[in-house]
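Presented below are the structures under discussion, each in the form of structure tokens.
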Structure P
Amino acid sequence: MMKTNDSSLNATRRARELSELPRNQPVDVLVIGGGVTGAGVALDAATRGLSVVLAEKHDLAFGTSRWSSKLVHGGLRYLASGAVGIAHESAVERGILIDRTAPHLVRPLPQLVPLLPTVSRRQAALVRAGFLAGDVLRATAWTSHQTLPRSRRVTRAEVRRLAPTVRSAGLRGGILGWDGQLTDDVRLVVGLARTAAAHGARVLTRCEAERVTGSGAVLRDTLSGEVTPVEARMVINATGVWAGQLAPDVAMRPSRGTHLVLPREPFGDLAAGLMTPVPGERNRFVFALPAPDHRVYVGLTDEDTNGEVADIPRASSEEVEFLLENISRVLHTPLTREDVLGTFSGLRPLLDTADGRTADVSRKHAVITAPDGLVTVVGGKLTTYRRMAQDALDAALAAGGVTAGRCRTKRLPLVGAGHPAELGGAVAEDVPRPPDRLVRRYGNEASAVLAEAGGDRALLGPIADGVPTSHAELLFGLHHEGALDEGDLLDRRTRIGLSTGDRERALPLVTDALGHTPV
């Protein structure tokens, strides 16, 4: 098992590695962008024996990567539109994540379509056919049906067991399929970055890349203002929706996807993803997904976005109403704006292909090599980050005439990974056994999180009423996960900030923890 300290990211390590950046010789790979793809490239490169610097302007997973639906898709939607290759690739990558890379973060999720009067028998037949096609995808990707069971029809009673607050009038059963769900998308990105660090990569947040070319860049420390030129044999632009700012010939067409954050109570003990077709759309659903810490995420929109790309996109009033209206169609008691704890919106890094609606733009990733050798990777989905990283690095190696070892990431577990029977890790006599909540977030590092309390049990309790995050988790974020300020802790390492009210209650306590914690 990888040691926590080998992979630890913190302010001290950041300062040391910034000061040790080579001045007189190039690094092998400079990766720009600390989202899931950039972190994936850094890990791929480091495990092939290359020297790596990852530079991120803000924080790990600051952009699109933290705004996903937290689903690991098997590609069913792409199959419906005829994109068989993308669908198969997604199913393969889902299997790698759930079985090998991050079994501590990715788990099977039943997905339920209740057959209410709003779902015609023709629609029901199409959904059933789609789920059967998903079963075929799973089988061709060599994912066991013990991991992801076969789809099936279910009775009214089973629908009510899985989703207790579904309307009962006219309910004629449901259709059940299976997919993968992440405990949290940021945890995946942090796990990738820490695993890359354990293999020698320098992971530098708050470092903006300026004057980028195919042979290097100038890194500006946004905390101190100091600049450091970095030469590189290969430079990979993995900045997502901002890719065109570094590679002007790459035209992006971002689309906004919005989710609502709701309390679990209106959904009862929701045990499945609840899906309902959008009226008038051929292959579009609104869903409610059970989420950690007694929340439910409702999504998803697909809105064309024009103008300047915002660092933090905001949901429109129309999107909120659209999601509330459509998910309320299947619930016994309709939802209102008063139920909403918060919203989050992400921008999909779609390549501009001059197609019609953004919903119709291909999700296939693209790797583009500029005349000066700068490699840009765009498009794709969170599920396929590993393949995107591999393709981008292979393109950079080819463009630079560089040789390296084979890609190892198909079988490489991330820090914290472990099978359910071993999760939680060894527990010292003075440390209580990790609760399930921590095991689901930290895998076999859960006991290391508890150890941050140093025997002070008060640090293991919730930091505020209704906020289950503990002080020990804040300390672990600072000491091992690269968090540098309140936003890193609240909005990314713990996700407290997804609820506006929870963030306001926790902020003074997080600020106090930062003021008294050496890193």
Structure Q
Amino acid sequence: MPNDCVSYQKSGYFSKLIVDYLEEKSELKALYNRFPTLENFKQQLEEKTKNYPIDYRKALVTALHNQYNGFEISETTKANIALLSNSKTFTITTGHQLNLFTGPLYFLYKIVSVINLCAALKQAYPAHNFVPIYWMATEDHDFEEINYFHFKNVKIKWDRESFGPVGRLSTAGLEEVYEVFGKDLGLGENAAYLKSLFDNSYLKHSNLADATRYLANELFAEKGLVILDGDDISLKQLFIPFVKEELLNQTSFKNVTQTNAALKEYNIQVNPREINLFYIEDNIRERIVFEDNQYKVNNTNLTFSEEEILQLLETNPEQFSPNVILRPLYQEVILPNLCYIGGGGEIAYWLQLKANFEANAITFPILLVRNSVLLTTEKQVQKADKLNLSWQDLFSKQQSLFDKKTQEFSQFNLDFTAQKEHLKKQFEALNHIATETHKSFTGAVKAQEIKQIKGLDNLEKRLLKAEKKIHSEKLERIIQLQNELFPNQSLQERRNNFSEFYLEAGNELLQKILDELHPLEQNFSIITL
């Protein structure tokens, strides 16, 4: 069976910025605080200890107790919430949208990465406590990104309108989704559990935030996961000074713009606004802009003078919502956090933010790329073995894999590179003769070189095409296997929902993920169910 591992850098699924970050390129060192190693957490602990007020701990614990009111939680989670009052307790955090029924698989991998890193840190630093945090993105308003999930190539979608923060959205209408999903699940013990989980999460809770809290708690409660909703007036009160700074001085715009200029050779993930705040109500989440010496809320008639908006901030801080640029700062202000774990896209935009953290005198967290996983079955592993495929082969782009395996199967050498190089050397000599004879001959020599190289290219392509026909049956099996593991020629974890695998594997699914993921490693985990 294939036994090689695939590094993130060689997988082909990470941007140049993330590859360079993982390789600790010197030109990026100014963009992060410390690289994620066990040893580097020692200094991070010391810095965050000095930078996190004890009063914030009390406010955080009180907010969590209020948010969990009415929910049954495990003794481990209760203990972790209580530990947050202790100055020796720190958090490891991941955030995620409120995707319907968790959305793609990587929702699980993010949270497991957080849980497992906490365990590793406790072993390395036994005098401290480490609490895994899932930050629910309740204030997002991109409903079209979260209102569906894929189950066995079927898109199960929740059709309705949404205008405000998604966490406040009513779960009315999810009964129809439940009926469709229930029929697709079929019968059996695992199917019954998934139906019950969906029912208890979405049909027994009135809004999407509570439904998601219940769901994540059911999946991870025994591991002590603490679920935090930032859409909380008491937590927003802690953030008032930073919102005021944003309104009056546009600090984040200035700092992130400067960082973006230093990242010009990379694809920039996010661009700052002059004011990186939204105004929110139950059915509104609109940008705050400063125009004509007034603060205005886009697409509404709401306008404020400076005095009025600062007064609103003091009395109703819950109506101010940070956007993607400021949300990380909000998170790190209210949490005793050491490390943020996210996907490649998330870590890319965090790398744009360090200067803004420094300007606001808030410790910048260690940034860790979450674990990535490819789930397989024993049957798929056996197929790969019979076809002499490595995991690196299966991660290749499909056309490259097709061509490579065709060349391996062929009894001929289908690569004419050597012949082309030999031909080029011959024409170098001819070109020298032509130059010595008369310069007018050089054009004719060059044209002949191009013609003959092109002829070899065409012969190479025709021979490859012919060999593909000869080995078509075996090649078709290779492509079929890759399509099973990489739906739509993309990563399985970015499309498939956990329910598809839970239906077959049951509790073994989560247990294997928990057992086999190592957050500080930079390789795809291949897990066979």
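Where a number appears in this text, it was derived from the coordinates with a stated rule and is not lab data. Every value quoted in this text rests on a predicted model; they were computed, and no experiment measured them. Cβ atoms are built from the backbone, for glycine too; each structure is taken alone.
Observations on the structure shown:
- Which entry (P, Q) yields the derived value 0.9 for distance in nm of label points 7 Å out along Cα→Cβ at positions 52 and 396: P
- Which entry (P, Q) yields the derived value 1.38 for Cα Rg over 2.2 N^0.38 Å, for residues 300-363 alone: Q
- For 23.5 (Kirkwood radius over Cα pairs in Å, calculated) the corresponding structure among P, Q: P
- Of the structures P, Q, the one that -9000 was derived from, the read-out being helix-only ellipticity at 222 nm (-39500 (n - 2.57) for each DSSP H run of 4 or more, over all residues; to 500): P
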